[in-house]
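Input: structures, listed below.
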Structure 1
Amino acid sequence: MTSGAAAGRYARALFDVATKERVDVEKVQSDLQQFVSLFAQHPVLAHTLGNPAIPASKKKAVAQALVERAGGGLSPIVGKLMLLLAERDRLALLPDIARIYGERVMDHLNVIRGEVTTAMELTPDKLRALEQGLQQATGRKVILESKVDPSIIGGIITRLGSTVYDGSVTTQLQKSRRSLVDANQ
C-alpha cells in the first residue's frame, strides 16, 4: 500500500471515529495541525521519528511524551492516533493524514476552497461579494484565496475544486485569434 493510500485510510478512520463519538471534527483537525506544525518547526524531531533505524518503542515513548505535554486540551482520539502511528512506525504520514482529514472536514461542513486570480488586487468587499455569488451558485460555503497575475490583462479566473472558470482578457483574445485564424483557412 502506498503511503498516500495509508494516510487516506488513517484519515478516514479518524474522521469516522470523530463523527461516531460526536467529537468536534474541527477541534480534531486543529489538534492534528498542531502536531504537523510541531514537526515542521523541529525538523530534527521529525527526522528522528521518521528514521527506520530507531525502534518503534522509542518513537512511541517520544509520542507519548508529546501527547502528555499537549495536556488535557488535546482530543483523546488524536492522542490515540499519535500513539498508534508511533507504534506502527507511521508518524511520517502525519502531514498527509492531516491534509486528507482537513479535506473530509471541509466536505462534511459543505465548504469548498477556491482561488481567484485577477490582474489587479481585489478589495476585501469585492472578494466577499464574489464568495457570496459563488456560494449562491454552488450551494456551498466558498472560501477564496486571492492572487494577482498581471499577465491576464483583465477579467478573472476562478478555480473551485477541479472546475476552472476563465474569464480573463488573455483567454478571450486567444479565442478570438483562433476564430480568425480558423476563418481564414
Structure 2
Amino acid sequence: MKKILLLFIVTVASCNYRSVSRITPSDRVDLSGRWNDADSKIVADKMIDQLLGSQPFLEYSKKSQKKPVIIVGSIANKTTEHIDANNFIKKIEYAIFQSGVADIVESDEFRDKLRVERVNQNDFSSTETISKWGEEIGADLMLFGEMTSETDVYKKDRTVNYVTTLFLTDMETNTRVWYGQHEIKKFIRN
C-alpha cells in the first residue's frame, strides 16, 4: 500500500513539473494562436518597408527636398483580443528610426514630459545649459491606423485574420500620402 501511495505521489508531482528555457527574441513561438510579439514585429517591419518604399512617400520626400519628419499617432486596437497598441507603436517608431529615411518626433505623451523638464530647467539649471523654448521640430506627416480581426470557428478549428491598416497624412494639407494594409491569418486546431 505504501508503494502505491508513493508511486501516486511521484506521478502527481511529475504532472506539475514546469520547465523554462531561454530562447532568442527572434524565435517565433505561437502558443495560443492569438496576436503575439512575433506578429507585432513582422507587421511593423513589413508595413514600414511598404511605406518607405512606396511611390507616394518617395514623391513626397523628393517634392519637400528634405528628410520628412513623422509623428506616430494612435493605432487603435479594434480586435476582440487584448493587444498592446503602445508596444506595436514603439515597433513602428523603431522601424522608421532605423531606416534613416525619415525623422521621428515625440508623441504628445513624451512631448509634455519634455516641456515640463524645460520648465524645471528654467528654475534650476544654469543659463548656459537651459534648453530653449520654441526650438521643437514640427512633424510633416502623421502615421495612424487601426488593427482589426475576423474569426471563423467550426467545431474545434478556428481561423483568425488580423488586418492592420495604416494611414500617412500630410499635417499641413490633410491629404493622405500613403495607405497600407498587412494581414496575418492563423489557423488554430485544438
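Comparing FRET efficiency 1/(1 + (r/R0)^6) of positions 85 and 149 (r between Cβ atoms, R0 = 30 Å, to 0.05) across 1, 2, which structure shows the greatest value?
Values: 1: 0.15; 2: 1.00.
With respect to FRET efficiency 1/(1 + (r/R0)^6) of positions 85 and 149 (r between Cβ atoms, R0 = 30 Å, to 0.05), the highest-scoring structure among 1, 2 is 2.
Taking helix-only ellipticity at 222 nm (-39500 (n - 2.57) for each DSSP H run of 4 or more, over all residues; to 500) from the coordinates of each of 1, 2, which one would give -20000? If you can, show how the numbers build up before the last one.
Details: 1: -20000; 2: -12500.
Considering all the candidates, the number was obtained from 1.
We did not get these values from a lab; they are worked out from the coordinates using the rules stated. Nothing here was measured: the structure is a model prediction, and the numbers come from that model. Cβ atoms are built from the backbone, for glycine too; each structure is taken alone.
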